[in-house]
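Any read-out appearing in this document is the output of simple, stated calculations on the displayed coordinates, not a laboratory observation. Worth saying up front: this structure is predicted, and the values here are computed from it rather than measured. Cβ atoms are built from the backbone, for glycine too; each structure is taken alone.
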Structure 1
Amino acid sequence: MAVKASDNLKIFSNPGGPSISTVSRKVIEKDGLYFKDIDGTGEVTKVNDWRLPAGERAAAYVETLTTQEKVGQLFISDWRMGKYPAPKGPMNPIDPKDIRLDESGTLDEGEFRGKTIFGDQYLPGTSVLLKEWFARHLILRANPTPDDMADYLNQLQAVAEECEHFVPVSVASNSRNENGEAVFGMNDAMGVFATWPGTMGIAAAVRGDSMEIVDRFADAVRRSWNAAGLRKGYMYMADVMTDPRWQRTYGTFGEDPALVSEIFKHLIPRIQGSKDGVTKDGVAMTVKHFPGGGARENGFDPHYAAGQWNVYQTEGSLQKYHLPAFQVAVDYNAASIMPYYAKPAKEKSEPQTDLNGQPMEMKPYGFAYNKPFIDGLLRKQMGFKGYINSDTGIVHNMKWGVEMLDEPERIGFAVTNAGVDVISGLFDHEYGMEAYNRGKNDYYETHPIPEGFAKEELILTDESINRAVGRTLTEMFELGMFEDPYRNPEKAVAAAVTKQDWENAMDAHQKSVTLLKNDGVLPLTADKLAGKKVYAEAFNKKGEAGIKNTEALRNLLKHLDLTEDPGEADYAILMISPSSGDYFSATPGYLELDICDGKTVCNVNEKGCPVEETHLETTLAGAGRIAEIAAAVHAKGGKVIANVNFTLAWQLGNVEPFVDALTAGYDTYTSATLDVIFGRFSPVGKLPITLPRGDEVLAVNADGVCISRNDVPGYDKDQYMPDELKDENGKAYAYRDAAGNYYELNFGLHY
């Protein structure tokens, strides 16, 4: 029988104090209280004394830990869960057949060497990683059941307890409580915990209802994660969407800085446990991506070279649009903040000021390397007290602005110079030790210092290492992970299946549905359907997915009189789910927002400027059939109802003119959308973004400058648009439908 950590777990209760849970660690009894022997001294030292403030305990521990133990804690990377192997591919070098489970049947003890998208690395077994490398920060991307997750995390803690110095394992995850397509690096897992619509859907529902939706959402996140032992979330995005072609639009709460800020006032204290920081029943948040990733140069993503710039075309846009939600995160004591990969584009930007009204220094380094933004703006001016967790891959792939440095120098420059505390990507312990040793040996006596840099900026010092590790240890002390890191798998399941949470989530799905157009056909009540035939079809970017989803849609509608011939239908229900681009690689041109199939669009050169060469783009397989289906249904006097799933700010010119009713969803359950269509739920959702009217408002000139500002939200773009594009109401940017309605921020109809 497999030996699990919970089989040997011992728990000691302290009156008025924390419970002490341990598998193998010595427990000290003194004055009727129990203390875990964290530092291996066998005494109630500052480190072991839970009565002392977390910061004081952390400061004492960094003086005890060895340099190698501390360097091991500077890095965070993906780690495998043996029972849930990921398929082998560019994201994962490990062949599932090579997995070797430990005696618990949980931890993968196989050794691998492979190439990932972030570089080559030797990967030891889990026990070696924890005991010899002293890695303590892992990223979980698998999607296990709650009890398997608790077992896995318990086993990690049990192995960590076997080290001379005990430091618990902090496992981070991207969000797990929203519906949508699984995307590596964004929303890796879903459907196990109570599942809300996508974050834009939450924003749509909130705008139409109240902030109680966010409160209920955050409470469910905290309880379900904490019950399973998952105490660190890479969430949520405080970024404001300003360029609509940004791939990560779907992970935002939309384009309104005021709404995003208000959402974070509710999210942070309810997930972390308090407004003052994390608590022992909280989950620490990493808010991302400072100073706002929405100011994309024509939508290019910084996962690839063309997207390495944040462009501020509009004077003052940084403070006006992009920083407010991050100031809320600071004020509400978010545990950590993640800087974006990108670097500021000084030569393409208008002046930006810091909080003191002084010109913002636009050094051309990625934000994790950018001292004026991290140490100056975020820490000294905005007052951030938590720790900085870089985005994944800054040392090897997304090293924008510091390509001239080698790997140890990039680590030193990020940690010592800019103030980063955890570097995400690979377990670069060897490079980290090299960065430290270069400050102790004569390395730079025989090797040139890169031009424009100082030796002191490029090495890891004892001071910078202690600062970084002290901050992450403080978080773990505050979370109670040193005293009580173990969780009961049965309680993890109970928390995940809480009926009220799932009901609240469905309520948010229903309230997220946004009614954009209605000629009176909706709600499609029983009397309207009496004796009528219905045609139903689902459209996706890939045709085979559309076929599968059409079958699922028709199964939901099996109580109706369905027909497979739109020419026989009195009503057609079309579920439209476009998709564009790829997360980690650039398209040959700009990210396409038109709902199209085989559209000819221009390529771009290495500078991001349009060229004469073209290519074909498809965001929806069979997009032309929408008009054909509509024509067939209308010829019989019927009506067409469509729903578009908004992961990006789609252009609706190939959909809206052909339908009689139109709804918007945001990774919203199909069943919730149908509740609105059939009148079982009256729509309240409001658009969290402004939809561009067409290619003309996204046009990029020969110099790579977009006609609509990259750094300004859709609701404010008109003030910068050319007069010749404006209509009689002075509007140019937003899509306008046949009824004269503008599909802009906060628009939504009711029955």
Structure 2
Amino acid sequence: MRYIVGFCIVIVMGVVHAESPVVFPDDLPRDHRLDDLRTLNGFFPFQPVSNLKQWKQRQSDIKRRILVSQGLWPLPTKTPLNAVIHSRVDRDDYVVDRVFFESIPGNYVTGSLYRPKGKTGPFPVVLSPHGHWKEGRFYDAGEETVSKQIKAGAEQFTQGGRFPLQARAVQLARMGCMVFHYDMTGYADAVQIGHRPDKWKHLDGAENWGFMSVQADLRLQNMMGLQTWNSIRAVDFVSELENVDRSRIGVTGASGGGTQSMILGAIDERIAASMPCVMVSTAMQGGCTCENAPLLRIGQGNIDIAAATAPRPLGLTAADDWTIELETKGYPDLVRVYELMGVPERITAVFHTQFRHNYNQVNRAAMYAFFNQYFGLGFASIAEQDFQPLSQSESTVWNSEYPKPSGDQLGDLHEIRLLAIAARDSDRHMSRLVPDSSDALNAYRDVVGGAWETMLGRRADQVGQVVYKETSLTEMAGVAIHAGSLRNVDNEEEFPILQLDPADKAVDRGTVIWVTDDGKSTIFDQGKIRQDIVTLVKAGYRVVVPDLFGQGELAAAANPEQAQRMWFQQSGDKGWHQFSGYTFGFNHCLFAQRTHDLMSVVAYASQLGEVCMIGAGKTAGPLVAAACSQSSQQIERCIVDFGGFRFAELNRHDDPMFVPGAVKYFGVDGLVSLAAPASMVVFGGDCPVAKRVYRASGVADRLQVSDLKPSSKNRVDLLRSHD
């Protein structure tokens, strides 16, 4: 076998249309990306693992994806809580205090703090997020509903059935736990921002943006992230209370409160036991903006997220809803994870699927037993008792002494201010990460590299098997033109490529992969091969030109409107229905899909020798930088021209270049920085971060940044001079 030694270069260029061999004249390629978009109503089986080492890596990936998706990678600055506890309500064997604190300066988390009465501590604490019951913490099911539930065996007592959210807090307090029952944004006393906005387009601008805007998504700012941050700060709050056992902090909630419990249990090691109810399943994943975020459920679902709690105790319940099949779909996978970790006794579930979606007395009884066991409360048996519920006037944290937020503390002004605070804080954290020495490199690569790995969704070792299939061969001007397809077997992706090599001699200088803004047709000019490509081929290179997903032959099927496909919740007529997280929380963005194709090309070409990449254009340059950032060990050199492209200038969620999180993690500058130690030549964009990273890596000479506008000849000359 003869080995070809040289360079494999991905070149992305041009916007000239002419004749090009067609690889798929009649049928579309076998590519799962042409199927319908994945949505929250799909099927989300657990991604299996075969051993403990594999699971620990996957667990780490799950946690990172959760944190990245919600703008919490790295965690924001924890500012003073400035907690206020006031106006105690005294009951027979427990007391309830009213609480508010600042999770972010000026943003209040509100709730009720239940404490045991007549018992000595230190006490365990259970966080109790409420979910999407009307009025949340103030919820009253009404007499008619509770009468039906008592008759059906779902409830025992009138008050417990009417006020089931209070019931669990009261019983846990009677058992010797503190309970913090806190509000979701837009519920009960959390009045500063609405939970599901009917309108948000007026906050979708380059400045003064709101949660569902393009600018917010480019920084991974979303309502779910705010809610998760509020929960993290709630753990901070209870941890600071006197007479608290910080080794016994738990969380439980149902429905949307189950989502919060599941997420918090996965990411916060201070949670010693978690019981998310009627939420964890392989079916519907959560329908609210507070349960969805871009990137969150790509390659994972709620079963995977719940599994990340292991080896800490995990309890689940199911009902006649999307969790109805949990016992056979999902729960056995969770049991296997706990068995892998050597603690199978720490997972439990009850499957009372005769009841509709709930956190009723039957499921509350399972929860009491769960915390009794894992918090060592010492009860041989537990029987829930009726109680005197708090009235709304006894529950609300706002009164004449502590008035409800008003003015610019509410609505659009408050939302804009919150996101501005978050953006400034994130920028400070990120700027401090940029390394000036080798000692700081690992932290930078962990955070920025880890984020881009999550956002792009594929490492070089995850590319899998790539197979080339030729469909035609023609010759023009001494150049052999091979048309065919590359199929990524493991990831079920397929796309057309052209291979051009000398017709009269062997390739002896390597392979050039030339990818364009618009696909392989742009390498032809008035029916002839572009002269710069002919020059490369005549010099002994092989040139490979792909149609990336949504380009060229694939444009009509995958990208007919030069826009990303979007999926809207329900009818799509309300503002919150159009949240981008319903699309990008379950599907890779087009930029990531095209990066995957480039990585497949690199994997294929690297079998022939060393690899370099060149990309010129506002689409192509960033894509090549992205592929190089994930495949740098296979690449010797990249030459990129960004044409002045900046992610921050995007103004549409469906823009083909839209990438959630791109601005937060330094945009194209961040991508170039992650290519180190590969040799890079950059035109059309300053790269101050990349310069510092290359310098800290000890390879400053491998990065050249120029403000000049290069010609095709310049790029070819740069390549040939590198030989």
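Overview of results
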| item | result |
| --- | --- |
| Comparison of 1, 2 by mean count of other Cβ atoms within 10 Å over residues 490-497 - largest value held by | 2 |
| Structure (1, 2) behind the derived value 3.1 of distance in nm of label points 7 Å out along Cα→Cβ at positions 234 and 466 | 1 |
| When mean count of other Cβ atoms within 10 Å over residues 450-457 is computed for each of 1, 2, the largest belongs to | 2 |
| Comparison of 1, 2 by relative contact order in percent (Cα under 8 Å, 6 or more apart) - largest value held by | 2 |
| Source structure (of 1, 2) for Kirkwood radius over Cα pairs in Å, for residues 282-545 alone, computed value 26.0 | 2 |
| Of the structures 1, 2, the one that 15.8, 45 was derived from, the read-out being Rg and Dmax of the Cα atoms in Å, for residues 66-121 alone | 2 |
| For 4.0 (distance in nm of label points 7 Å out along Cα→Cβ at positions 314 and 642, calculated) the corresponding structure among 1, 2 | 2 |
| Cα extents along the principal axes in Å from the coordinates reads 84, 60, 47; which among 1, 2 | 1 |
| Structure (1, 2) behind the derived value 25.5 of mean count of other Cβ atoms within 10 Å over residues 146-153 | 1 |
| For distance in nm of label points 7 Å out along Cα→Cβ at positions 210 and 410 computed as 4.9, the structure of 1, 2 it came from | 1 |
| Given 2.7 for distance in nm of label points 7 Å out along Cα→Cβ at positions 274 and 442, calculated: source structure among 1, 2 | 2 |
